[in-house]
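Q: Scrolling down, you'll hit the structures one after another.
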Structure 1
Amino acid sequence: MPAFKTEVPHSLSQEDARERVDQMKDSIHEQYPGLVSDLSSEWNENTLSLQFSVYGFKIQSALEVHVECVIVNGNIPLAALPFKGKVQQTIGDKLSELLG
């Protein structure tokens with residue numbers, strides 16, 4: 001599966017950044033009704049494993065909350081490769097908005 005990576009800097013405490021990442025996860029269904037399904041997530045210390053489907057494509061990602069940034073590493077199906085840039089940009093933009 002093709003991989004993507006996004007790094008979003010922030011000036012929050014690590015705990016505050018983690019709370020905002022958690023809020024983003026909780027708001028996905030509200031912001032993208034009918035587009036996102038099969039959402040599942042699990043925290044392991046300061047890394048959120050997040051999986052969901054968009055337009056039938058399964059997206060897998062890990063959001064690592066660090067002191068100065070959040071790093072998103074993810075995988076998308078090969079069939080979704082034409083949308084890789086859009087997926088990466090949307091995640092980065094949303095995180096920048098929440099962490100700003």
Structure 2
Amino acid sequence: MAAKLKKGDKVVVLAGKDKGKEGTITTVLPKDGKAIVDGVNMAVRHQRQTQTNQGGRQPKALPIDLSNLALLDKNGKPTRVGFRVEGEKKVRYAKTTGDVIDA
């Protein structure tokens with residue numbers, strides 16, 4: 001199945017402790033059906049001190065399920081993503097506005 005959400009997409013969280021928060025996808029984990037969103041689903045991890053790292057308690061973004069994310073359209077509203085063929089190319093589009101997401 002084609003990826004409806006990709007790295008760099010602006011998304012909003014639909015469910016969970018961070019419901020309503022917005023962020024940008026930094027990593028997509030297709031095998032797990034999850035994504036890491038900047039500033040969302042944060043947890044504190046204890047890091048051992050190394051030569052390059054100070055160590056201590058450091059915040060880290062944990063993966064969040066793709067079903068709990070929705071893409072933001074140009075109006076800043078959550079939208080579902082669809083696919084259509086324009087010419088020779090398959091493109092993603094926002095279902096609310098009908099606009100092509102990646103040109």
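Q: helix-only ellipticity at 222 nm (-39500 (n - 2.57) for each DSSP H run of 4 or more, over all residues; to 500) computed as 0: which structure among 1, 2? Don't skip to the answer; put the middle values down first.
A: Working: 1: -11500; 2: 0.
Working through the options, I get structure 2.
Q: Now, a different point. Can you tell which of 1, 2 yields 54, 28, 22 when Cα extents along the principal axes in Å is derived from it? Numbers along the way, then the final one.
A: Numbers: 1: 37, 24, 24; 2: 54, 28, 22.
Source structure: 2.
Q: Compare distance in nm of label points 7 Å out along Cα→Cβ at positions 74 and 90 across structures 1, 2 and report the one with the greatest value.
A: Details: 1: 0.8; 2: 2.5.
If we compare distance in nm of label points 7 Å out along Cα→Cβ at positions 74 and 90 over 1, 2, the biggest value is for 2.
Q: Taking relative contact order in percent (Cα under 8 Å, 6 or more apart) from the coordinates of each of 1, 2, which one would give 21?
A: Values: 1: 40; 2: 21.
Of the options listed, only 2 reproduces it.
Each value in this text was obtained by applying a stated rule to the coordinates, not by laboratory testing. None of the values given here were measured: they were computed from a predicted structure. Cβ atoms are built from the backbone, for glycine too; each structure is taken alone.
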